[in-house]
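Take a look at these structures.
Coordinate-derived values only; no laboratory data. Quick caveat: nothing in here was measured; it's all calculated off a predicted structure.
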Structure 1
Amino acid sequence: MHRIKYLALFISVAIVFFISCNKNEEEDYTYSISKVWWTDSIDANLDKYATSKRLNINVRIQENVSRKINARIFCKPHDASSFTFYSFMGERDVQGGDIDNHLSIAIGNPNKELSRGLYDFKIEIYEVSADRVEAFVGPEENSLLINQRFEESSNDKNYSIQVLWKDKRDRNANGYWQYARLNINVDVDAAMQKSVKAKLYYKSSSESNYKLYYEFPVFQIYGQEVQDTISYMIGSQSIELLSGTYDFRIELYESSSNIMVALADETTPELNDVKFEAEKDDEYYYTISNISWSDRIDLDADTYTQFRRLNFKVDVDKNNERTIFAKIYYRHPDSTDYSKYDSTANFKITGNSATNVKFVNIGLSAIQLDSAKYDFLISIYEPTDSDVEAFQISSGSTVDTLLAKQRFELPSRDIKK
């Protein structure tokens, strides 16, 4: 009997404990939608019906917690009686403590387009994997969700923006560009010639607000048959960007209007989470040392050689493998300018390894040098993706005396007596 009594008591305690734990798991938090606004209206034909607009909201949690939420967007024609589901806004971690958490979605192109008319909208907030509405706002609560004008792209002038990154500079190969050229191709409906202007914005990927990076002067575009491309160099060759990930935004306007006709932003993969770093973080510093001459041929022993091998060592300040090449220049004593003598193929060096050595043959079967005292110059380059060679460092006669006044003569004059 006592055993049954104790068993019943244990079960009762367990049930109370389970209910208490379950209550904590389902704790109710106080959500609100503190602000609703529209941005990025695209209305190329200026008829006040947008093919696309961005719906923005700020969500708050009163308690100081972090939760994962999703927003559901519903819409209906203004004169309809019931809403239908339009789209999710996407999962988002939001922070409590009564701070604003921004969510947004494009209504219309490139998402589901709305036929020409007036529309009302409703927004519901849910915790992920839950079905309870935590907060909502609709036309009765906010007038910005009533009578919004939309139309399909087929009823508007269609501008489009395509982007491509070129001439990327990443010396240390860490995936962060020191600079890169952003190519922007703009098209408009066939058989149309338009005068347009564009603005380029940027922001850190962790921020919400864009800043102006560059404003392009007015330019002409010609339908879809011509590559109407403009470009701008991003990074150290203009406004330098510190190490981090960045989003970019391109706004297109007709030259006579301040109403946006096309937009590309972080929803375009090429403009989202682009990695840049400052020049100082992307640099390698090279040194040229151990310059020497060897394998000399001087048959007449007059100290003027018909052939010698120029040896040198190239080191880099970081213990990484680098691909470089060298150019050798020479200067006749009667000249003030250097002329190119030869260049090496690409070769690899690592840190200050003893294997970072190279040589170039001077004289004999290469370019033969007439009797004189020559100055030499060694220049180191990095190969790049573009046609521009990336000069790094040089060492010449003013730096190293072994490259100054070196005596050479033609093989025909170097005859053993």
Structure 2
Amino acid sequence: MKQARALALLHAGRNVFLTGPAGSGKTTVLNKFIKLARKEGKKVAVTASTGIAATHLNGTTIHSWAGIGIADRLNAYQLDELEQKQYLHKRFLETDVLVIDEVSMLHSYRLDLIDLVLRSVAQKDEPFAGIQVVLAGDFFQLPPVSRGVSNEQYYAFEAHVWGGLNLAVCYLDTIHRQAKDPLLKVLQELRHGEMSEESEELLQERMDTQLPDNITPTKLYTHNIDVDKVNKEYLDDLSEKLEVFSMTSKGKKNYVKILQKYCLAPQKLELKVGAQIMFIKNNFTEEYVNGTMGTIIDFDHGSPVVETTEGKKIIVQPDSWAYDQAGSAVAKITQLPLRLAWAITVHKSQGMTLDVVEVDLSKSFAAGMGYVALSRVKTLRGLYIKGINRQALAVDPLVKKHDELFQEQSTQLEKN
């Protein structure tokens, strides 16, 4: 489905599941729709399954918005307590549209729990209390964290409310990221769980290819401990003066803590001339986006000067991340929109587009990790593989089956 058709269905007020491969423009469509709906005076709640995804859209987590926190389930007493909360009652009744991004990482039971809370608090017995629901994400990407329960139904599409929402499936199928690159074929095959000999050879070639001396890639690891170790080693190797930038915050402490936990900006950012960094926020005026890479080349009156990989020089100013409730900020943190980027985790890379990547998937522990890691890079030439295991390239048969169904539903919708 083309982006314009998906936008028209969203604008018409349909409940929508917006999906498609990495680079098909899901976030672009969401941002256009949110802007359009708000312009028309609609109250749009922008949420995501994880804090990192929420910061990409300037939103909040769905758990926080729905008032459930980290609860897996609610007993009658807890539900009754939520029903008494006037701010929730007001929030739900005033919301016209609820957006939940990165739905692949949301447990089915949690989607049902959110539905239950909305119905109970708003006292409307229809899915999500009759609010227009927009779910976005790609189930081939990172799944929810398993609770270790056998036969656990945990994908959002297995939730009881999924069918009741009568979702219009918009499967975006035009890739804008690497249209003619051989990596596209590898990624498509990876989605189908059927790697051809040719694609396996291409990946093997990227394992055997040596990195040029003048290029330092972003290194993707599956575990935080490896990331922190690599970044510290590289920073320590630089002989330049260390400059330290501390995050500032204001607002309610518990919300500040949530922002600090999920925002990609570190509370204490240590930089030196020569440090490899990554921008972690979109700023179209300054022409950088979440994932733009660069190097610190100087400090101008205390502000870092970054030269991006495209050669653009930017004097970086602090930026803010706000925690919104009912359209007003209840907490705010301010920091330079940068982090050291010799290495980052695969989880943190979801939603980014990077120029040159070295991936180590030898410790992969979840289906979707390989797909997320490999689809972060713009071209095959920018991909270097350090290690890989079978789990990294694994595709859950249930996801494959449902993805085929989603494609059929989307095609059918286009014909009507």
Value 18 of relative contact order in percent (Cα under 8 Å, 6 or more apart) was derived from the coordinates of, among 1, 2, structure 2
For which of 1, 2 does helix-only ellipticity at 222 nm (-39500 (n - 2.57) for each DSSP H run of 4 or more, over all residues; to 500), calculated from the coordinates, equal -10000? 2
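From 1, 2, which structure was log10 I(q)/I(0) by the Debye sum over Cα atoms at q = 0.09, 0.12 Å⁻¹ = -0.57, -1.03 calculated on? Before the final figure, lay out the partial values.
Working: 1: -0.78, -1.03; 2: -0.57, -1.03.
Label of the source structure: 2.
Given 18, 32, 32, 14, 3 as the derived value for P(r) over Cα pairs in 10 Å bins from 0, in percent, for residues 292-339 alone, which of the supplied structures 1, 2 does it correspond to? Spell out each step's value before the answer.
Values: 1: 18, 32, 32, 14, 3; 2: 25, 39, 21, 15, 0.
Computing P(r) over Cα pairs in 10 Å bins from 0, in percent, for residues 292-339 alone on every structure in 1, 2 gives 18, 32, 32, 14, 3 only for 1.
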